[in-house]
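The structures considered in this document are given below.
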Structure P
Amino acid sequence: MLLKVNNMPINLILLIAALLVSWLLFRWLFTIIKSTVINLAIIALIIVLLQSAFGISPQELLNEIINLPQTFQNFFSNIQ
């Protein structure tokens, strides 16, 4: 015998719930992928602009990012 809740079969309720959860997960995943692609495109654009306008290689940029904590530490120790 099929269980019913307010004259709706439980299988129909489960189907609707599964579709709703699937839709929400899809939207969440799409939002994450979209923001990731946008951020990657911005980073690539910055790297290309730095390389073409100033001759700064991606390796030089990476080295500067790695040295950023030391740069901040030196900057703030010179202020005091």
Structure Q
Amino acid sequence: MPGTLADRLREIRIDARIWTVTGTAEKAGLNVITYLTAYLDACGRNGGKPSAGAELERFLPWTAAPADLHAWAQPPPPG
């Protein structure tokens, strides 16, 4: 059974955020899985909370260190 209009709009907003993040990563030449894994690992090391400030800026492709961009462009390790 479909949800309410408000439920659907909330889902659309979440979808838009996800596509924006993954689209930006792809446009920057990053491997989306490797990039998101690195970000989620950082969140886990931060007590399960999203990164903020300088730690978040580390994950913005336009401010990321060249070494991070290179690492995130690689395919994920097997397994």
Structure R
Amino acid sequence: MTVKTYGQSVGAQLRTQRKLLQLTQTEVAELAGTTQRSVSQVETGKASSLDLYGSVCQVLGLQLTATPRQRTSPPPIS
């Protein structure tokens, strides 16, 4: 998965949560202390600030985390 694809995937999840909570992008922006345009960029995976993703997650009651990937093959033996 590319960085752009990760951003798009996270953004889509945030958009889904926002809609479930029946909030507009403008309402989320006001609560997150940012602009509607920034929220739109987060939802489309175009935002470049991890802090911005975190702020939107917080408003939506979500937590942004990083977890280790599942290995698909055993590690090389040295």
Point to revise | Which of P, Q, R leads on Kirkwood radius over Cα pairs in Å, largest value | key: P
**Study point:** Parent structure of the calculated result -29000, given that helix-only ellipticity at 222 nm (-39500 (n - 2.57) for each DSSP H run of 4 or more, over all residues; to 500) is the read-out and P, Q, R the choices
**Key:** P
Revision key, fill the gap. Matching 1.5 (distance in nm of label points 7 Å out along Cα→Cβ at positions 31 and 55, computed) against labels P, Q, R points to structure R
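Each value in this text was obtained by applying a stated rule to the coordinates, not by laboratory testing. Since the model is a prediction, treat every value here as computed from it, not as a measurement. Cβ atoms are built from the backbone, for glycine too; each structure is taken alone.
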